[in-house]
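What follows are several structures.
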Structure I
Amino acid sequence: LISFDRFLGGLPAGIQFFSIMKSNPGLLQLMLLMLGSAPRLADIITRRPHVFDGLIEPAFASTIPDRATLRERLSLALARSPDHESRLDAARIFAAEQKFLIGARLITGQLSAAQASRAFANLAEVLIQAMVDAVSTEFAVRHGTVPGAKLCVLGMGRLGSRELTAGSDLDLIVLYEHDADAEFSSGDKPLAPSQYFM
């Protein structure tokens, strides 16, 4: 009841929660299941009640977003962010919302554990790529680029085997290369390649 009360207290004033529940008894059952037996999901929905919108969308019951769809949705969220810090915040919010929706699909039986693992891995891969791009762009503003630089992020452990869970850590290895004669990056505050990629 405490979780439900916190959830109701966080809802925007304009949402007609009880009308929605009355017309969607299955949604009420899902809410009760989450709030009563899925502490992580309950925590997310009480701290971020707007994720409730994702449960109402018809796509929730019919499709599981693939990498291309996740990439498109994340790009839209990042495009609305005016600066680097707000893009990082938008990515965190997007990750939490998508993890919530995957978890909700798992507890309702729409996804098996193996499918949920792959969905978490897809989400992680999309976020890693977007954040590498965002950080590289921001870093280049100050430090420029290293001639001939290429970067690769390897997912190890559960990400590498595509067996992620909602609570899995990401084990990453970053590999890079650059022109053999590159001594510094090209920006106003140049760095040696060994510092640039740290």
Structure II
Amino acid sequence: MVLISKSDAKELIKELFSRADPSQHKFKSDFLRHSEATYGIAKETAIEIINNNPELKIDPGEVAIAGYLHDIGRLLSVNQSLHEIRGALYLKKKGFEMLSRMIISHFIVYEEFLDENYPGREEFSNINASLLLPKSIEQQIIVYSDLSNLEGRKINFRERLKYIENRQKNNPQFLRPFERGKPRIIKVCTEIEELVKQTPRSTT
């Protein structure tokens, strides 16, 4: 298993930023702010879940790095459709298999992929759709952490979903998979929220 430090993760992002259009300054700033916030929430969430459920084998540091890199696919193509898959394949190629698995299933990538008319889908036609569902606790923490921040501040995931829905209200191409995926996303995030809030179990 290949591990990666946060400084190494930052270098990956820096390398990809160096190829981007210099005019994309605001995008870079927003990207880094969201990545840092997701990193912090993922780490905090993993630690709280472990404290409440010591039998769960979660590496908070690794989950946090996955949170930091979860949107790396957005830097790999002007077309950001299915960036979750693109980013995961990039990390896998770099040798970071576990991080790749953690980020491939965030947000509504599953519903987007199942939409035969979704742009960019043909590029990933060999992907097994079942890989795009967050089954592991680590994958679910990434889904939750990604949706628990906005402009660098921590918010309730329901508030973030409402913000996204309102922002994309005139984009039917986005809203189709979003409406199909929203109940699934809410279920995942609610389950993580409950793990965070539950009373710690005794280890004696």
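State the single structure among I, II that was used to calculate distance in nm of label points 7 Å out along Cα→Cβ at positions 122 and 138, giving 2.7. Of the options listed, only I reproduces it.
Looking across I, II, the calculation of distance in nm of label points 7 Å out along Cα→Cβ at positions 34 and 162 that yields 2.0 traces back to II.
In this comparison of I, II, the computed figure 1.1 for distance in nm of label points 7 Å out along Cα→Cβ at positions 66 and 146 is attributed to II.
Suppose Kirkwood radius over Cα pairs in Å works out to 19.1; of I, II, which structure was it derived from? Answer by label: I. With mean count of other Cβ atoms within 10 Å over residues 82-89 computed over the structures I, II, the top value is the one for II, the highest of the group. The maximum of relative contact order in percent (Cα under 8 Å, 6 or more apart) over structures I, II, that is, the highest value, falls on II. For distance in nm of label points 7 Å out along Cα→Cβ at positions 154 and 186, the highest value in the series I, II is held by structure I.
Bear in mind that the values in this text are calculations on the coordinates, not laboratory data. As the structure is a computational prediction, the values presented were derived from the model and not from experiment. Cβ atoms are built from the backbone, for glycine too; each structure is taken alone.
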